[in-house]
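J.: Quick heads-up: structures coming right below.
Read the figures in this text as sums done on the coordinates, not as results from a lab. Nothing here was measured: the structure is a model prediction, and the numbers come from that model. Cβ atoms are built from the backbone, for glycine too; each structure is taken alone.
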Structure P
Amino acid sequence: MAKITDVARLAGVSPSTVSHVLNGKRPISQATRERVMAAIEKLDYTPNANARALKSDRTGIIGFFAADITEIFVTEIIRGVESVIVPAGDHLLLVSGAEFENRLLGALSFLQSRQIDGIIISYGISQERQDADLLLPDVPLVTINRDLNPHIPSIMPDNYQGGYDAARHLAESGCRTVAIIAGPEDRPASSLRLRGFQEAAARFDLDVRPGGVVHGPFTFGGGRQGMKALIASSVRYDGVFCANDYIAAGAMTAAQAAGIVIPDELKVVGFDDREFSSFWPVPITTFTQPLFSMGQLAARYLHEYIVSGESIPRQTILSSTLVVRESSG
């Protein structure tokens, strides 16, 4: 049986455009309308009754869940979401993980009880992976910064490329013996950044010793302990990639306490471009993520899902941008 996504693909339009042709609620050019109707006829498409009910029962409220909605990392994503939904006449209902002891399923149940049209889940560093099979099946969902389930649309930063570019930058900055404080071993972002870093290190002839890969939490303390472990190994590292800026700040603090001069003796690269990174005592070279664009895409994907009644399984990966500051010279 043909789906609305099949019609959209054949007609060369979005699923929401197909829906607008069918319900007549928005103006569509005659040429586009004819392409859509031709595709419908060719595929023998019949609109899904549940999808029609979903559209007619819309409340115009979009739920948004994050561990901490006051964090700058999240507020920029929210700005992106609002830039799409507000012009469309919708409203955003924000829910913080603090209200539910960071229990995702409890927060989703709360949002569903408020008769929202769909939910955007924005993951932060403190959230643990949830069982994707337990996510509410009847509510349109889109995730940011975490790929939960192949059937749920997601927007991700390019963690692999970030790790690769970090190693390349250290090589271009004159480093030869480098290390990485990679974050928790069980986190996908950690694994991808580590893999990208290691592959680039091999390509650019950087020396990564067996003890030069350290794992720990995405925290200031994790970075400090990771750097202490690197210093205790007696290997003289001249560059280190930290899997986020909290780790970088902790690592730099430990290095300076040991008398290591940054960036003359040790160059440091972080990730995420957190709000403190530009005014840390030695400003941190890092990668800024396209947070506003992530929010925009999430809102657009969710709107298409809500309008069509069908999810389009896709993972969109957006590139991060290297911001060079004093920590790497």
Structure Q
Amino acid sequence: MKVLKGNDFRILERFIGLKQTATKKAVSNYLRKMYPEVVETNEFVFAEGEIPIALVAHLDTVFEKDKYHKRDKLFYDVEKGIMWNPYGAGFDDKAGVFAILKIIQKGYRPHIIFTTDEECGGIGAMALTEKYEDCPFKELKYVIELDRANSADCVFYDCYNQKFIEYVESFGFVEAWGTFSDIDVICDDWGIAGVNLSIGYKDEHTCSETLNINAMFKTIEKVEHMLQDANNIEQFKYIRAPHYDYYYKYYGYYEEPCLVTCEKCGQTIYNYEATPVKMLNGDTGYFCVDCLVDMNVEWCKICDEAFERPPHSREKYCNDCKEGKWTLAKSKKK
């Protein structure tokens, strides 16, 4: 069983007591000591490394009670390998931040991305891809986010590259389902496959939150093996999951079958054969596949629902999400 000792314990404990701005300053200062060039804005920090894989974690946290002054100490049951704070510790995603720094400390130099406000709907990730519409790294084969609960989950969101899924599972992870994290934005916009891996926390966003130290270190070791294998693989492209196939895989059809009319051609089809679209006039319209192709439609980067864009627009977010109605709901669970 792995044990968190000495300086490692002090570093993690220090992060627990820091708010997002202070955490960003701390990781930025650390990266500047390890990487020749670091890019920092109010929304994100990144550094280009030598290994063509990017590691991602977010710097913000969510708690039931906002009492940071009582979060400067960690309790650690060494025999059980469990860590906690009775007011919430913010292991989502301070554990991911710590794991990335630990990997760098061991001498690995992958690309690094730290984002802000993931819990508010991926605001830092959106700012990153808006500033860099194309990947800023010279070479990037895939992305790993360390921001998942449990011990062996791998989550791909809307990325459905079967070869990539099989590759990640070969390192001892098991595919699971999640609603949202930063790679849902980054990978889609950059066209690169990505995965969110378990980092050992449980009951995030509550005062019952815990961190399984052994699970965290097992993931760190697996990520090291993935980094070591970087030169043996080709780039994994982002392949977007078919909208209805994705929901059917996890839920079955999510509404009762019924007949609807395509708003454009007027043919009558079943709802599971059509795509619901948030229209500019505020209504929801159904469209068959043939008519959908001819429309200016995009899938919102936050709620993943189809919406009609204004003519000549490259808008990526539906009006509901821009108004803040869905951002917190999407980030409640990963």
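J.: Which structure, out of P, Q, was distance in nm of label points 7 Å out along Cα→Cβ at positions 99 and 283 derived from, given a value of 4.7?
T.: The value was obtained from structure Q.
J.: A value of 4.1 was computed for distance in nm of label points 7 Å out along Cα→Cβ at positions 3 and 219; which of P, Q is the source structure?
T.: Only structure P yields this read-out.
J.: Name the one structure among P, Q that distance in nm of label points 7 Å out along Cα→Cβ at positions 11 and 75 of 4.2 was derived from.
T.: P
J.: From which structure (P, Q) was Cα extents along the principal axes in Å calculated, if the value obtained is 69, 43, 36?
T.: Of the options listed, only Q reproduces it.
J.: Let me ask something else. From P, Q, which structure was FRET efficiency 1/(1 + (r/R0)^6) of positions 107 and 275 (r between Cβ atoms, R0 = 25 Å, to 0.05) = 0.55 calculated on?
T.: P
J.: Tell me which structure, out of P, Q, gives -13000 once helix-only ellipticity at 222 nm (-39500 (n - 2.57) for each DSSP H run of 4 or more, over all residues; to 500) is calculated.
T.: P
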